[in-house]
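What follows is a set of structures for review.
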Structure I
Amino acid sequence: MTQPLDATLQQDLLLKLIEAASTAKELEIARQAVALLAPGWQNQTRSLGWRAVATGYAAAGQYEQAIQLLSQIEDTPDYPSRILTQLAIAQAYSDNGQPAAATQQLNQALQPLQTLDNTSAKLEALSRVAAQFAQLGQSQRAVEVQTQALKLTKAVSSNTPSKTYVIEQFISQYLNAEQYLLALQLVQTLENEAEHDRQLQRVLQQMLEVGDLATARQAVKKIRNPQQRIAFWVRTSDYYSGIGQPEQAAEILAQAFEIAQALPGIDENRFTEAAQIDPSIPIDDEFDRGSLITSIAIRYAELNQFDLANQTAKALRSPADQQQLLQRLACYK
C-alpha cells in the first residue's frame, strides 16, 4: 500500500517544481503550483514560490508581471525574499540594457533592507546590491552600500556577522560581477595578515584566469607575507609563459628571487613528526626558502634561461642541495 508523502516533503517537492517551471518559463504551471503551497512560517514558503515565479517573469522580459507579484512576497530578516526578488528584476533590466529601471529597483530594494534586523541574509543581500550597482557603472553607490554594511558589523548583537564574513561576502559578489578593482580595495581593509593574503590571492587568482595579468602582477606586491608573495609571483610567471610572453615571465621571476634569496632561516622546513600523526599534512613545506628558490630556478630552466637558473640554484645555502638542484636543471637542456 502506498504511503502518503510527508507534508514537509510535499512542500519541498512543490517548491522544486515551481522553480523548475519558472526557469523553463512555464509560468502558468508555476503559478498554479504556488496556489497549492502552504504559507509556511511567516508566509515564507509561499513567498519563496512567488519569488521563483516573479524571477521567471523578469527573465522572460515580462517586468510588469514580475513587479505585480512583489505584493505577494514578504521579507523576514533571515529570508528577505521580496528584496531578493527586486534584485533579480533589477538584474534582468540590466541584462536587457535598461540601467535606469535597474537602478530604480535597486533603490527600492535598499529602503526595506535597511530596516531589517542584522543577519547574514541581510548582509548578503547588501553585497548583491553593491555588486549590481558596480555592474551598472555606479561604483560610488557600491562603496556607499559596502560602507553601510561594514558599519553594521559594529552593532552589539550575537546575530551580527563578523566584519571578515561581511567582507568575504562582498568580495564574492564583486568577483561574480568581475568588479576586481572594488574587490582589491576592499581586501585592503582586512587587518589580519593571513585573512588579508587569503582573500587577496583569491581575487588575484580569478584575475589571472580571466587574463588581467598586468593588474594582477602589480597587486601581488600587496601580499603581506613574503613567502606567499614569492609563490604567487611564480604562479603569475606561469601564466605569462602560458600566453607566450617569456620576457615578462622572467622579469617576474627576478622580482621573486630578489625577495627569496633574502629570506631568513633555514632552507628546508619539514613536518615529519606532524605528518606521522596526521598523514594529510605534507612533509615538505612548499613555502620554505629552499622550495621557493627551487621553484624559481626550475621556471628559469623551463624558459631556457639556464644561466639564471644556475645562479638561482647557487643561492641555496647547502652545497649538497645546490649540486642536487643543478643536476635536476641539467635535465631541461
Structure II
Amino acid sequence: MTISLRQMQYFVVVAEEKNMTRASEVLHISQPPLSRQIQQLEESLETKLFVRSSRPLCLTKAGKIFYERSVYILGQIEQLKRVTRQAGQKSSDSISIGFVPSMLYGAFPHLVKRLQTLRPNLEISLVELLSSQQLEALREGEIDIGFGRLRFAVNDISRLVLREERLMVAMSKNHALAGAESDSLPVEALRGESLILYPKDNSPNFSDTVQAVLGDYALNIENIQKVSQLQTALGLAAANTGVSIVPESARVSRQDLCYRLLGGESLTSPILAYFRTDDDTELLKFVLSVLVRVYEDKPDWMHYSHHWLTPEGLDF
C-alpha cells in the first residue's frame, strides 16, 4: 500500500470542501486528475472514503478516521519543516529561553548574567511566555528551554524541578490579617476573603494551581478576581480590595504591602525547567549545568525557606 503526501493533501481539501469542483479550484488543478488521485487513494486503502451518492460529499466511517489522522500527519510534517528550517538558520551559539514573569524575581536574571559571563559570544533571546505556551513553543522550535511553574507529564518534553518555594499571602498593611503575630497564616484564615489571582488566561496556569490547593483544604472562595499580571494582583492587594497568593520569590518590596507564608511547608510552588526530550546538544547541557550551579551556590537573594531539589539523572 503506497500513499503519497499529495494524495493525503488532496483528500483533506476534498473532505473540507465537501465538493470535488470547489476542491479542484482550491488546489488549482482540473477535476479529472483530482478524482483519479482520490480513486487511487481508496484503492490503496482498499476502502471507500466518501459517500458519493450524497450532496454535499460525506465521509464514510473509514474516511472520518483517515481524515483525522491525515490532518495530524500533515501538521506534524509542517512542524518538522519549520523546526528544521529554524535549526538551519540558527547560529550554533545562540539560545532562546522562555520564562514566566515571576521568574524575574528569583534566579532567572542571575542565570542570564552567568551565561553571559561564561560565554560572552552566546546570543541569548528571551521570550515571555506562560508555562502552557512554552510547551508548544518548544515543540515548534521557537524556544530551546523554558522556565515555568506547572508540572506537565508529556513524553516529548522533559522537566527539571529546580526548587519548591513556599506560597505567600500578599495583603495591604491595613488588612486585618496583617496584624497576625505569626509569620504564617493557616489556609482557613482565607475563608471569607476576596482573592486576587493571576494570570487569568491560557489555562492551566498558576491561578488554577492555587485554586486546586485551596480546594484540597475544602476552602471554596466565592469572590475571586483574576488579572493578567503579578504586578496588577499586588497593586489591587495593596489597595485592600482583597488578598493575593504569590510564590515566595515573587514578593515585591513595597511599603504598602505585607506578606505572610501560607499554611505549612507542603504548600509550595515549583520552579521548573522545560526542554525537548530529544535535545542532546552541547549547548543545552551547558545551560543546564550553569543553571544547577546558580542554585547550588546559595546566593544572598535565595530565601532560607526555598528548598533546593538536587536534580537526578542529569549527565553534564
Structure III
Amino acid sequence: MQDAAVVAERQLRPPQADAARLIGAGWLSGMRNDYNLSTDAAQRVMVFARSAANFKDSRIWFARRYGDGWGVAAEATFSDPRYRDSDPWLTPDGRTMYFVSNRPISGQAPNASLDVWRVALGDAGFGVPEHLDALASEAEELGPELHDGWLYFNSSRKGGPAKMAIYRARMNDRGFDAPQPLDAPFNDGAIQGDFTLSRDGRLAVFWSQRDESRDADLFAACRTAEGWSAAVRLPPPINAPGMDFTPSLTADGKALRFASMRASAHAGDEAQVLNGQANIYVVPADMAVRATEAALAAVVADPAQDGCNSKVARACSAMVQAAEAGNNL
C-alpha cells in the first residue's frame, strides 16, 4: 500500500526555461549514481539505473505512478546481485524495456561483458529477460533505444570507427539484422554513446568525448534533406563541468533528460545529493533545438543555405511548441 502523502511528494518536476533542473532530489537523484531515466508516454511507469561509485554494482530500478505522484522505487524483480543490469529504456507504450546486462545467457557465471537484453512489462510486473543475440559481441554494449524499427546502441567492439561507437540494427521478424555503425557526424569522437532521437526523427542527441575535451558532453545534430548536419556541442546550462551523459528525449517531444556529475544545480535543489555522483536533470526540448540552431549558425558559412538551420530545425521547434503544455514530466 502506497502512502498517499508520500506519493504526492514524489514528482518529476517539469523542465524550466533556460535552466537545467535537477529532478527527484532525494528519492530519484540521490547519493549514488542515478542515470538513464525513462518513462512511458503516458507517464505511468518509470525505470532508471542506479550504481555505486565508478558505476559498480549497477541495478535497474522501477516505479509506478499513483494519482498525482510516484510510488516507492524498487529494484526490478528480475535483478540478481550476482550480475549487473543497467541502461534501461522503455518503449513509449511501456510494454517493453531494453537494457544491458552481464547476466549469463546460460548457466550461472556472469557474462564477460555487457550485452543488450529486453524484457516485457505488464500489470503483473516484468517477464523473463531475453538476450538479443544478433547485437552481441565480445566487447561492451550500452545505451539501447528503439526508434522507427531501428535499435540504436553503443559498443566497444573491435573493428568499429571509434573506441566506443554508436551502432544501429534493423528489427526483423526473427529479431534484428547485423548492427552497422552510424556515419559521420556521430562517431567522430574517441568515445560516444546513448543516441536518442526526437519523435519526428529530426533531432538527435548523444554524448561524446571529442575535440580534446576530458569530459563527456552532450552533442546534437539535425537531419537535413542531404543527411545529418554537423554535430555541435550543446552549451551551458545543458553541458557543465563534469560528465554529462545518457540523454533521452521524452516521447511527447517536450523534454530532454540526462545525467550529470556537475557540482551545482538550480537554486533550491537539495545540496546533499550534489556529491560528485551522477544525478538526473531535465531541460526543455526546445532549448536543445535553439542551442543546436545557434551552434550550427556559428559553424556554417551561409546558414541560409543549410537545410537544418533553415527548414529542419524550425520544424523541430514547431513540433516542440505544438506539444501539449503542462504535463507533469
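Derivation of every value follows stated rules applied to the coordinates shown; laboratory data play no part. In this text, all values refer to a predicted model and were calculated from it rather than measured experimentally. Cβ atoms are built from the backbone, for glycine too; each structure is taken alone.
Using the calculated result -21500 for helix-only ellipticity at 222 nm (-39500 (n - 2.57) for each DSSP H run of 4 or more, over all residues; to 500), pick out the matching structure from I, II, III.
Clearly, the read-out refers to I.
Just checking, which of I, II, III has the largest value of distance in nm of label points 7 Å out along Cα→Cβ at positions 33 and 249?
Working: I: 5.1; II: 5.8; III: 2.6.
Once distance in nm of label points 7 Å out along Cα→Cβ at positions 33 and 249 is worked out for each structure, II has the highest.
I would also like to ask the following. On relative contact order in percent (Cα under 8 Å, 6 or more apart), which of the structures labelled I, II, III is highest? Mind showing how you got there, number by number?
Working: I: 7; II: 21; III: 17.
Structure II gives the largest value of relative contact order in percent (Cα under 8 Å, 6 or more apart) among I, II, III.
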